[in-house]
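Heads up, there are several structures right after this.
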Structure I
Amino acid sequence: MQVLRTAHEDEAASLTAGIIAQELRARPGLVLGLATGRTMDLVYAHLVRLHREDGLDFSRCQAFNLDEYAGLAPDHPGSYRRYMEDHLFRRVNIQAQHTHMPDGLAPDLALECQRYETLIRASGGMDLQLLGLGWTGHLGFNEPPAAFDSRTHVSRLMELTREQNAALFGGDVSAVPELAITMGLGTILEARRCLLLVTGAAKASILARVVEGPVTPMVPGSALQRHPDCRVIVDAEAAAELGTG
């Protein structure tokens with residue numbers, strides 16, 4: 001695990017976008033795992049700028065998102081499909097059929113998990129997986145205690161996670177779905193490269209546990225310590241509780 005420190009949030013997002021762009025230019029058919037949430041807003045803004053100003057080409061890549069809420073239509077303001085369309089997909093030249101997400105409205109969620117996992121495997125798996133970190137230490141929606149060998153599954157969200165995500169639901173925690181479909185930690189860890197972006201003082205304590213604490217299912221993100229090629233990009237606020245090494 002390599003920790004890359006930056007001075008502030010925008011610098012961290014710019015560095016993250018630059019790494020994604022470098023990978024995409026080197027391999028136009030990149031299979032790219034994507035994440036959502038406020039931390040990713042600036043990353044996608046930088047990628048859109050690189051597409052418009054420097055011709056960054058998304059036409060041959062495939063994108064797989066980590067997760068989606070159960071019970072939300074794709075056009076719901078709180079859905080992750082809506083988030084991705086608004087922040088990236090509609091703003092670059094990625095092909096619609098190459099943007100993959102779990103179907104939160106699937107009548108059989110267990111079957112939908114199997115379908116999504118099969119689709120990921122058929123693509124050859126992630127070349128580069130972008131990740132954010134939740135307050136509970138989760139990656140995707142893998143809440144603690146999280147099995148490190150889990151595949152795509154239905155997760156029941158902790159109250160703290162629902163509070164973290166309430167902004168997209170008008171600040172109403174009760175409106176945040178209790179269930180979501182998420183890639184499992186086993187699926188995530190099979191990515192050839194992982195890129196974890198963490199910013200802000202609120203994440204400092206959990207980030208220190210992820211990077212420097214014991215590897216434990218109670219801190220799902222700590223599983224990344226076992227990944228052979230994981231870079232962690234942080235701003236100064238998020239890095240406040242990390243050691244100096």
Structure II
Amino acid sequence: MWQELYTSLGNRNFEIISVAQDSQGEGAAGTCFDKASPTFRCVTDETHKISTLFGWVNVPSAAWIDEQGRIVRINEGAYAGAHQINAGIFSVDFGSTAFADATKDWVERGAESAYAWSPDEVRARLKPVSEETALADPTFKLGLYFQAQGETEQAQRYFAEAQRLSPDNWNYHRQAWTHIGTGYALRQWIRKTKELREGEGRYYDKMDLPGEPEARVTTIDFIWTKLARKVRALFGA
């Protein structure tokens with residue numbers, strides 16, 4: 001969907017740089033890039049460096065950077081459209097066009113866009129760093145190092161400690177789970193999002209954009225539940 005937006009905007013002094021954060025590198029991320037056939041620049045970040053620099057704790061995340069290299073807006077949940085993925089018996093709905101629509105407005109209007117933030121607004125949106133979250137980052141990086149050396153047990157110890165220190169950092173959770181296995185990662189993700197749905201907090205930061213979904217958490221349903229809703233709607237039940 002970002003390719004569609006990129007193509008529609010044409011040559012308007014606008015570039016997209018897509019960064020796949022995956023310690024398994026090109027082998028894991030390359031298939032997704034190839035399937036999308038993007039014409040914008042795509043790179044793989046095996047050490048999650050970009051999340052460290054921008055303070056991101058989830059993917060997808062995005063920053064608008066102007067011609068002077070200044071951050072104009074920084075967000076999470078930066079999808080280009082609405083998505084639905086069927087994973088076994090579950091159906092997962094996520095994303096909307098809200099961020100993509102705001103991006104179009106910014107490209108066309110620049111600093112005059114209603115969605116462009118002032119430097120003070122950008123600073124207010126940056127996540128504060130505590131002693132725990134500051135320590136979590138190098139701890140997670142040690143986990144990545146040991147995983148790359150084939151020392152999986154040692155890596156998982158560091159991953160677990162990073163998750164304990166920064167429990168709201170979904171990048172730590174998802175990367176650690178993925179190294180155990182895709183099925184395991186999916187089960188853990190469903191479990192943790194269920195906990196979030198029943199408690200406090202949000203899966204993504206609120207963007208305050210028109211058309212933004214109100215749900216605090218990505219929607220997960222059984223496939224047959226959605227089918228039942230459609231049948232009821234069809235018959236006016």
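Side notes on the structure shown:
- When helix-only ellipticity at 222 nm (-39500 (n - 2.57) for each DSSP H run of 4 or more, over all residues; to 500) is computed across structures I, II, the figure -15000 traces back to II.
- Here P(r) over Cα pairs in 10 Å bins from 0, in percent was derived from just one of the structures I, II, and that gives 7, 27, 35, 23, 7, 1; the source is II.
- Answer label among I, II for the case where mean count of other Cβ atoms within 10 Å over residues 79-86, calculated from the coordinates, equals 13.9: II
- If relative contact order in percent (Cα under 8 Å, 6 or more apart) is computed and equals 25, the structure in I, II: I
The numbers here are math on the coordinates, done by the rules we state, and not lab data. From a predicted model like this one, the values you see are computed outputs, not experimental measurements. Cβ atoms are built from the backbone, for glycine too; each structure is taken alone.
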